[in-house]
1. Tell me which structure, out of P, Q, gives 4.5 once distance in nm of label points 7 Å out along Cα→Cβ at positions 142 and 182 is calculated.
2. Taking distance in nm of label points 7 Å out along Cα→Cβ at positions 38 and 166 for each of P, Q, which is largest?
3. If semi-axes √(5λ) of the Cα gyration tensor in Å comes out at 25, 21, 19 when worked out from the coordinates, which of P, Q was used?
4. Using the calculated result -13000 for helix-only ellipticity at 222 nm (-39500 (n - 2.57) for each DSSP H run of 4 or more, over all residues; to 500), pick out the matching structure from P, Q.
5. The value 8 for relative contact order in percent (Cα under 8 Å, 6 or more apart) was derived from one model only; which of P, Q is it?
6. Tell me which structure, out of P, Q, gives 1.0 once distance in nm of label points 7 Å out along Cα→Cβ at positions 134 and 158 is calculated.
7. Given a value of 1.3 for distance in nm of label points 7 Å out along Cα→Cβ at positions 22 and 54, point me to the structure among P, Q it was derived from.
8. Out of P, Q, which has the highest value for distance in nm of label points 7 Å out along Cα→Cβ at positions 102 and 230?
Structure P
Amino acid sequence: MSRFLGFLLLVISIASCSPYQKAIKSDDVTVKSEMANTMYEKGKYSKAIRLYEQVAPVYRGKPQAERMFYMYSKALYDSKQYYLAGYQLESFVANYPKSEKREEAAFLGAECFYKKSPVYSLDQTDSEKAINKMQKFIDTYPNSEYLPQANVYVKELREKMEKKAFEIAKQYNTISDYKGALKALELFIADYPGTPYKEQALFYRLDSAYKLAINSVEHKKEERLNYAKTTFTNLIKFNSATEFKAQADEMAAGIETELQQFSK
């Protein structure tokens, strides 16, 4: 046991005397900065970040600050601390408008918001922010080497938000809130006219309109049946061979049967 404790103390003693530990304890910002860069190059981002954070207040406003803050931002980015990295990269772009690293930092800063974008089923606030940030980058650097990737990100983010919007609209139908479904589906179809979910949206609008109509009070029934009939026509116009044709035809027949009572 005593041998183990002795060995442990020796290891601790050696570690405490390592160049990194010496840099941590040093009052020399040059030593700290050089060691931070060494740790970054070795992929030891947490250690690099700790040192960059120590020297940042001292370097702020000095000529060496540009490189230091760039490396600090990159260390945060490479360690996947995207909230902090995004903030630091945006600060770098704002503080060093003439830096040769500005374009790269602007792209990486926007990319941090893309990295934070969640799966479509979750809240898409970060996705919306990411689109805005990426679009700003595209507008600012229209000839950037990062432009193709930026466009890919924007397309992916928009598709994710589109799917989210459709699933929300569809959910109203699922929970039998047909008034809410009609409103949400109308908005979705208007907001995303070229969506790949349009046929589904048109069908769920028909389904919601039909179910709302046949369960309506008498004085609202005729109007709602006629609206449901219109939604059927819109679906068939969009795709006469729709995958929902059997269900749609059945609802159309039901609509016609119900409307007969009002023609007498």
Structure Q
Amino acid sequence: MLFADIGGVVLHYRVSGPAGAPVVALANSLGTDGRIWDGVIARLAETYRVISYDKRGHGLSDAPAGEYSLDQHVDDLSGLLHHLGVDELALGGVSVGGLIAQGFALKYPGRLKALVLCDTAPKVGDAAFWNARLEKVLTEGLGAIAEGIMERWFSPGFRENERVALAGWRNMFLRADAKGYAATCATLRDADLRSEIGKISVPTLVVAGEDDLATPPDLVRGTAEAIPGARFVSLPGVGHIPSIERPAELATLMADFFKEAGHG
């Protein structure tokens, strides 16, 4: 396992693929860790140097006290890339990981060759929603919301036909750090990039699962429409985390897009 101290926060990260290959970095969603990208990494790592990490408050990374801002998450990613000596890359993110990717693209446009945003938006939910969510988690624990989260994350077909896998992903969620989860709910509560994402100039692919209840397809489509030249792809029968439900298809979409953008 690999760890780095980034501004006093220890982040867990993984690196796959050939040394010297073009770099792809991947950011995870709320209540998950870098393992949600495993099926995509297995395919991209044939061609790319793939960096995945557990954002602060998640997985094996530190969960500092207090609420987290989007700028802190973006600085964590930038610091990790600096630690690894990465100056140029393609970046992918899902859900809040996609919000982090948007923030990175706005702050460091010259470092990106391509951007992939999965099931995300420049503004997700409102303050009342996220305040209620974080308060419930802090007082009752993640188990109090687990069933609803599985319905929001996964398509009906996946929940019906992949019961063993569903149980495993539910276990991952239940074993997450409740305080880190709540602190990142605050990120989603406070982050609003709607007035800024029109400034994103890097080639961008936006992907939506048609059965996503967390960031509905129309919200994700609106994200693509707000970014000049962005391409939108909708995946039928897929929920909030395409890298789990359809990793091969997502990896192919990403690899083809990266090549079109001149990255790899």
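1. Answer for the origin of the read-out: P.
2. Details: P: 5.5; Q: 2.0.
Result for distance in nm of label points 7 Å out along Cα→Cβ at positions 38 and 166 over P, Q: largest is P.
3. Numbers: P: 62, 22, 13; Q: 25, 21, 19.
This figure was derived from Q.
4. Details: P: -25500; Q: -13000.
Value -13000 for helix-only ellipticity at 222 nm (-39500 (n - 2.57) for each DSSP H run of 4 or more, over all residues; to 500) corresponds to Q out of P, Q.
5. Working: P: 8; Q: 23.
Structure P accounts for this read-out.
6. Label of the originating structure: P.
7. Numbers: P: 1.3; Q: 3.1.
Derived from P, not from the others.
8. The maximum falls on structure P.
Computed from the coordinates by the stated procedures, all read-outs in this text should not be read as laboratory data. None of these values were measured; they are calculated from a predicted model. Cβ atoms are built from the backbone, for glycine too; each structure is taken alone.
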